[in-house]
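J.: Next up, some structures in structure tokens.
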Structure 1
Amino acid sequence: MSKTYSLDASMDIIYQIGLSLIPGFQLLENDLKIYRALIMYFHDDPEFEKLNSNYGLDKGILLRGNIGTGKSRVFEIFNQYVKKNNPLKKYRIVKTSDVTDDFYENGIPAIYKHTSFSFKKDLYNNADYKFPLTKCYDDLGLEPKIVKCYGNERNVMADILLKRYDFFIMYGMKTFITTNYNADDIELNYGDRLRSRLREMCNDLVYEGKDRRR
């Protein structure tokens, strides 16, 4: 995106997109912190990296927080925002439960969709490793952890995210994640290897607030 942008103008656009998607959409104080940070991120603004010493524009996003704070909504809104402002920043949102359902029905090829086949195609229909595809895995932790397909038992999301880490290192592949889990929950359910790699491949943003669905 253009390096020149107005944070206030971008927030106005975000608000209008929110209203178009969600009746009665509001931005509270804890929302503003997250949305402003992500506006900087999607504009490749170096100011983003000053928000936290561990932040990097080359990383993806791990958005953690309590149930019902609006994490999924954030990426739905920014998906529309980047499509209008810079299609090169677009990403696909996938429910983790849909990923595991796909594996249950189709096996290993379901994992390849998110790893080896998660690149744009060149003129010969081969993977172009210069253009990895960004995906957003929504609600990490709500999917079944162990899924069996024809006797093949896998922790599907752990396998996918660990491979996407490899592609992050090799090709700069970005991954976005929303989850209700904290770091200890992630280690318990997906292993210490993934917990460690997520710190390297994703900017860890904590969405503070209470459940708005109550």
Structure 2
Amino acid sequence: MNDPIVSKEQIYFETIKCKNNTIYNLDYHNHRFNTTRKEIFGNDDFIDLKDFIKVPTKELLKCKVNYAHSIIDIQFDKYKKRDIKKFKLVFDDAIEYKYKSSSRDKINKLFDKKEDCDEVIIVKNNLITDTSIANIAIMYNNIWLTPKTPLLSGTTRQRYLDNGVLQMADISVEMLLVAQKIALLNAMIDFDIIEEIIIHTGDKK
């Protein structure tokens, strides 16, 4: 599309659920996609992803839209949900991931600390933020809470905030450990309550 050449650090992406030729929650993806383009690259035009996503099969697919100033490419992969039961807390007070960027080296390094666990929960300034792949929510005092300051404001998280299922709060490690329930949220798994969860607290570095 005649865009200037960009580095990996300047490539962003949307992950979108597709099934039965349906593109899920497109309004939320359009909003984040166009907001990122405006805030990072100064683009004021609105691109509707519906005009570019052509779902190839009725299977459950993960659609990945890579973009900078405009769309770079669109990829489809069959999706299989990961079985996540065991979490390790990892600590990083400096990590930032405001935009859904292809540059994920810092998150990947934290994920590498999971040892024999399935996933990490990232703690910043003594507060819960996200896992490496999803936003998080806890049921605490019979209310579903999600971190007020996640690393990334996910589309599914925003949808459940908008419909009143979730409330934002500062969530401490202590609150996490006594939560009645814990759920992960992203575009592919929606609001996924984890059964029989195990949390390894690890050591703060």
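Please treat every number below as a calculation from the coordinates, not as lab data. These numbers were taken from a predicted model, which means no experiment stands behind them. Cβ atoms are built from the backbone, for glycine too; each structure is taken alone.
J.: With volume of the Cα convex hull per residue in Å³ computed per structure, which member of 1, 2 shows the largest figure?
T.: 1
J.: Something else now. Starting from the value 0.55: which structure in 1, 2 was FRET efficiency 1/(1 + (r/R0)^6) of positions 77 and 109 (r between Cβ atoms, R0 = 25 Å, to 0.05) calculated from? Before the final figure, lay out the partial values.
T.: Values: 1: 0.20; 2: 0.55.
The read-out comes from structure 2.
J.: Can you rank 1, 2 by relative contact order in percent (Cα under 8 Å, 6 or more apart) and just name the one with the largest value?
T.: 1
J.: Taking distance in nm of label points 7 Å out along Cα→Cβ at positions 69 and 93 for each of 1, 2, which is largest?
T.: Structure 2 comes out on top.
J.: Compare FRET efficiency 1/(1 + (r/R0)^6) of positions 117 and 157 (r between Cβ atoms, R0 = 25 Å, to 0.05) across structures 1, 2 and report the one with the greatest value.
T.: Checked 1, 2; max of FRET efficiency 1/(1 + (r/R0)^6) of positions 117 and 157 (r between Cβ atoms, R0 = 25 Å, to 0.05) sits with 1.
J.: Using Kirkwood radius over Cα pairs in Å, for residues 101-148 alone, single out the structure from 1, 2 with the greatest value.
T.: 1
J.: If we compute FRET efficiency 1/(1 + (r/R0)^6) of positions 125 and 189 (r between Cβ atoms, R0 = 35 Å, to 0.05) for structures 1, 2, which one ends up with the highest value? The partial results should precede the final answer.
T.: Values: 1: 0.45; 2: 0.85.
Of structures 1, 2, the maximum of FRET efficiency 1/(1 + (r/R0)^6) of positions 125 and 189 (r between Cβ atoms, R0 = 35 Å, to 0.05) occurs in 2.
J.: Thinking of 1, 2, which structure, once helix-only ellipticity at 222 nm (-39500 (n - 2.57) for each DSSP H run of 4 or more, over all residues; to 500) is computed, gives back -13500?
T.: Details: 1: -13500; 2: -4000.
Structure 1 accounts for this read-out.
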